[in-house]
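**Student:** Have a look at these structures, which come just after this line.
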Structure I
């Protein structure tokens, strides 16, 4: 029997391995908020039924849903609730989880996505004490969850950088409004890994994220975890960087917009993307501010995002330029730059290029052991991404490499972004 009442929460769980589904159900039936339905999508030949009937449980067999993206998309298509809650098929929820989520969504009407802290448990449900590298921003503390003494990891703040990397992205529990999920386009059915990172980035463009600073989710670690397979894990590591490259600029634009900050495109003539104010030394199409850098008549900390593509190499005063961009950026604001690298021919072949950069050039703005050699440097950045690449095959054939340097302004009030912080 299936209930005809519309629940507030649709908890969804795709599963190709139903070993722990009875425990998942028990954790739902123990919720202090009973206003839920549970959608279980079984694929890859998996079969399961509750031992005792519960009209809130809806089991769908869909062996044609190949891959986690397709299975989650199918589950969310079946959802009737206004809030979707992801529960992996081997994990558990704290008893107060749904109640806390409901309270957070009520108190944060602009939030489209709510998440909590997480504790890991072993295969048999005991405390897991493994940790990620705490110098990268992770913070651990002992907590009690429904009588268990566990080690929780605090989820990191929802910054453009953190959301763009699965390593630092909001951890479980993850819940989102159904209307925001639909607006974002839903799960990508073609994804076999990182369906969650891909969706979170698109949800980030729709609205606010809110963190509940409590442990509401227990994540079970065992040999069958997806990331434990070496080949799959290697694919995840490569793909998270590819998704970062795809989404970080849109993440930063959305963040700047919600903070009421300006986004600047430097050297904007004829090629300014949507959402930016264009800055160039000459008037022209797409130019909103005529100025010669360094030196821009805008208040300190008034800018959330600076895009500098094929720009830095045209300004001879390198340190004053980077100092000025730092001055303009708000705490946590981002500089996204792409510059012909001096490791290739492109930096030198153009007669208008008067400044030269490679990856090492940015060490002096992101690492105190190098900053100390240039006392004039005021800028303090954290590296978000630093890489040399060829944009196209033509660039490769002609040895025209580019350096991408995506930097986060470290100022008082900046939220901690995951990764090494060396300033």
Structure II
């Protein structure tokens, strides 16, 4: 596994660009465009929120109708196009249509995504200008970084990555860009992630790989416990590489592990760039008799505001961890429970042992391990602290 530069344009057959269309008052980039040289097999995973944004609804329908003929992705930041009624659906479709008509693509070949303020109609005159500007620009230059920058909202860092596999005459690449900083909670984490690859693969296997990889990466991070209306992960394959996957075999597993690595890289970038984040915590629940129990407890601990503020304040109030575990509603056996913070045991055999020193929470990266002692199942969640800056950012975000 080799890390390479290039993001979404590292795989064969893709171009990308980001431009300032005028949605953001700041004048920053807000229109992102990815185009493929030919039809791609594509897959998507979307928010489970009942109030799905218009672009989510539109893209789900496009993938249902044409999963093997996708030519690209058009996305905007600064406006979520959510809770905007039928007009929002029409506007999302129009975003795709502008690109399709500009390049002479067939209908239902461009996927759509939006992120930003909920409840405001898209400023379509500005959007149309920005999309046409991006279409013109992408003919002259290609930049994954610009494309990634154009989907940022409260993000402070550009999120992109790419890796390649080479074995003899066979090789493939996977690249990705992403955004996400606040409203991060499964399923999925509040974010956009656009992935490209050049592996030869069937649509069915691509969809399965993406769904499973999202479950193992984005669905294991949380910043503030809120689920977005716009969460979207797309993957497009140009099928231009000399690496073919036709069934679930060793080649599929290799590709799947590479895809999971790419998504995990973006997921951890999102966690570390969470709004106002000063700490990143890994919550590992191990030795549970059911995976669902391990997951429930890890989420209860990871989303606890008292624990998040404890991490931020570097205040080792161990009782908050035990209270969160106990409130999960599962049949926990206190006499078997062991809790460790940064590998230091703080609770064992129903007894508080104590922190070795008050500096245990001063590190940026904190590991909390909860050993239930009742089975062999486990679940890990990555979460963050909750700072004054988080409150400030979200109090002022309009």
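**Student:** Assuming 0.65 is FRET efficiency 1/(1 + (r/R0)^6) of positions 103 and 383 (r between Cβ atoms, R0 = 41 Å, to 0.05) as calculated from a single structure, say which of I, II it is.
**Tutor:** Answer for the origin of the read-out: I.
**Student:** Same structure, new question: Thinking of I, II, which structure, once distance in nm of label points 7 Å out along Cα→Cβ at positions 39 and 319 is computed, gives back 6.5?
**Tutor:** Only structure II yields this read-out.
**Student:** Out of I, II, which one gives 1.6 for distance in nm of label points 7 Å out along Cα→Cβ at positions 63 and 255 as computed from the coordinates?
**Tutor:** II
**Student:** Given a value of -10500 for helix-only ellipticity at 222 nm (-39500 (n - 2.57) for each DSSP H run of 4 or more, over all residues; to 500), point me to the structure among I, II it was derived from.
**Tutor:** The structure behind it is II.
**Student:** Which structure, out of I, II, was distance in nm of label points 7 Å out along Cα→Cβ at positions 151 and 231 derived from, given a value of 1.5?
**Tutor:** II
**Student:** Thinking of I, II, which structure, once relative contact order in percent (Cα under 8 Å, 6 or more apart) is computed, gives back 13?
**Tutor:** I
FYI, it's all coordinate maths here, none of it is from the lab. These figures come from a predicted structure and were not determined experimentally. Cβ atoms are built from the backbone, for glycine too; each structure is taken alone.
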